[in-house]
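Just so it is clear, none of the values below were taken in a lab; they were calculated from the coordinates. All values derive from a computational prediction rather than experimental measurement. Cβ atoms are built from the backbone, for glycine too; each structure is taken alone.
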Structure I
Amino acid sequence: MFTEPLKSKPHKQLEILKKRTVLSVEQQKLLDRMDSGYSGEFHLSKQLQIGLQCNPIKIYNLHLKISDSECQIDCLLIFQNECILIEIKNYQGDFFIQNDDWYMLSKEGINNPLYQLQRTELLLKRFFKQEQIPLNVRSFVVFTHPEFQLYQAPLNIPVIFPTQLRRFIRKLQNIPCHLHKQHHDTEILLKSQHLQSSTYESTILYDYDQLKKGVTCGKCHGFMETSGRNYICCTECQNTDPLDIAVMRNIRDFHTLFPNRRITVQATAEWTGHLISKHNIRKILSIYCSPTGRGRNTHYILNQNIPGP
């Protein structure tokens, strides 16, 4: 967590739901926006990994509450004397600025990302002052999509365009980066203040009974059928998975959608469409989960290291 961009819980929920039901128009639009945002964050993290030879502390997807106000930080780089705060945007298409307002070329208005950046920077500076952390803060909006174009942009705005990204990373290389205990203490403090649930997250509504049951494929997201004692095959792309990997992937999906429901042999059998024998389900759960309770009250807790994808 924090070391690389992660998909939010609503993002994961929508991805799972798309396998098992037809998303509404609004849900599909939200999923598309989340996919685009995550793609931009992932792209920047890879460019930093490839191009940045020094080793600042990198923190991704940090949600903080400072002075009763929430802020969301896409990427924070902690150097020796300063933090680089990055707001990541993966906009695609043509945009323009007019009187500090941002528009698509169709003249439909969008939120000015610089306002969000300024607000987050102000809150982070306030947090550092409260905690007596002697780090300066500089902030940038980084646009990652190669087909993004912004017209009529002032020269002095803190914006990094896709064609400037490599040059921007080279400039980061020149920032002093001798880290000490106080820097790692700051990292620990920031992570300890992370909000597990945030008002920024969308609430996704769905009903268990309306979801298609079965074993979904890890490659094409179609549905699989048994093809042997220890393997299972996808009917759509012919991908073959070991049975335990396929079962645990679908149990992870079940737990993501319904975290308050107990993982039991019966619940797993129903979720996977009664495709797999209860004997095999019990054996798999016993290997990769921690059983609790006895007899009919036995249920299972997911372990940290379970097979993927």
Structure II
Amino acid sequence: MRLFILFISTLLFAHEPIQPIPQSVPYDKEKAAIGKLLFFDPILSKDRSVSCASCHDPDHGGADPRSVSIGVEGKRGSVNSPTVFNAIFNFKQFWNGRANDLAQQASGPIHAPNEMGMDKKSIEKRLNKSSFYKKRFKKVYKTDRISYDMVIDAIVEFEKALITPNSKFDRYLRGEAKLSPLEQRGYRLFKELGCITCHNGVNLGGNSFQKMGLVYPYSGKTTLDRYALTHKEEDKGVYKVPTLRNIALTAPYFHDGSAKTLQEAVDKMSYHNLGFKLSTNEQTAIIAFLHTLTGEKPKILQP
């Protein structure tokens, strides 16, 4: 099987399968400034105990260092919170792809009873009592009343700006930097062994669905997969392929947060989804390559 994968990979990926993150994306800076305030403000949660940033920590690659997030009233989530960085490049949002865009994604946690536990009217009522927010929304949205749609619109503009360009690998793709021999070998293995089949494009993922345990069954927890949406038997254990951007910063890994280290994640994925075990040297090289995917902190978050 391993030789077969090597042969197919060589045929399919003669051309570069990964594109660099663009230096910038268009977004409304004034709206994004309000969205940034809201993203870090627990005012959007029922008991004012959590914010969007509580589960998408900017200092942890935009992800959650916990296996599952903790919402209002100490309620536990059911899946690991994926990174919000570079989410604009995903074709769907959430592990099972239930949100088509960033607006649907932003609404999800706000309404979830085990996350922020709020409804539209409660949010509008709370924000319209705030002279701080009323002043800012009036300046940008030209209105005396804050609506829920404006709140989501502002958060989306902020999330659009959460891109992490200029990783070492992006600079390598643009001819601006060289990879070390170990990093080069890791990238070559990444392509030859078949990792690139799912982890490709601008986000090295986020553009397809795949079964966790494609070759050898995965015994970990299965929750909120594609089956939860489609109720089709073949969608059990199927998830959106996660981005590998900034992967060295976003442990733990997988939908259930079961892989605590990058080495463990690489080891499990090669076995369950490619069908073979990597040697220690192969793991070391691939991990070295993965470290080149750490980009700059989004400019909107920099001091």
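With Cα extents along the principal axes in Å coming out at 65, 45, 27, pick the structure among I, II it was computed from.
Comparing all candidates, it corresponds to II.
Using the calculated result 16.8 for Kirkwood radius over Cα pairs in Å, for residues 99-202 alone, pick out the matching structure from I, II.
Structure I accounts for this read-out.
Output the label of whichever structure in I, II has the greatest value of distance in nm of label points 7 Å out along Cα→Cβ at positions 35 and 155.
Checked I, II; max of distance in nm of label points 7 Å out along Cα→Cβ at positions 35 and 155 sits with I.
Comparing relative contact order in percent (Cα under 8 Å, 6 or more apart) across I, II, which structure shows the greatest value?
If we compare relative contact order in percent (Cα under 8 Å, 6 or more apart) over I, II, the biggest value is for II.
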